[in-house]
Structure P
Amino acid sequence: MINRQNILKKLTVLSKEFPVIALLGPRQVGKTTLVKQFTDTLKKDVIHLDMERAADRNQLADPELFFAAHRDAVVVIDEVQLMP
């Protein structure tokens, strides 16, 4: 069994060192819930994009523009494997 609290602590440490963190694993194991728990502890704006939703995919039509506009926010991209 995976200890979620240990993963949350690790995410906190990693987020201070790296601008991008990938959380990989099989479907339906709780990755999105874990990320929500993590981002709830942050004192930053959080933007959650789900690549299963067309409206969210459209926001990344120009990724450079999107990330420049949201430089100070934490951006979570769920189901990113659906992007080309």
Structure Q
Amino acid sequence: MNHFNPQPQIPAKTLATDLDGTLIPLPNNDANVSALADLFKHHESGEINLVYATGRHFESVLEAIEHYTLPTPEWIVCD
């Protein structure tokens, strides 16, 4: 007899973050750049859902994503 015991699916974590001074890389700060690279890796693997919560307008958020090569979030909460 063959038994199948599926592993329970662990839900992804969700990180809500501002953009300016938080997620946009700080110039000449290797620790910041390294930490952001780790965060982006976890997002790409599906371990973390990403929410941008910012006072920027929607178009400005899209421009920042493109300009700073930020990952595309699952949600955007903006002005």
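Where a number appears in this text, it was derived from the coordinates with a stated rule and is not lab data. These numbers were taken from a predicted model, which means no experiment stands behind them. Cβ atoms are built from the backbone, for glycine too; each structure is taken alone.
At a glance:
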| quantity | calculated |
| --- | --- |
| Identity of the structure behind -12000 (criterion: helix-only ellipticity at 222 nm (-39500 (n - 2.57) for each DSSP H run of 4 or more, over all residues; to 500), calculated), options P, Q | P |
| Structure with the greatest value (metric relative contact order in percent (Cα under 8 Å, 6 or more apart), set P, Q) | Q |
| Of the structures P, Q, the one that 2.7 was derived from, the read-out being distance in nm of label points 7 Å out along Cα→Cβ at positions 17 and 49 | P |
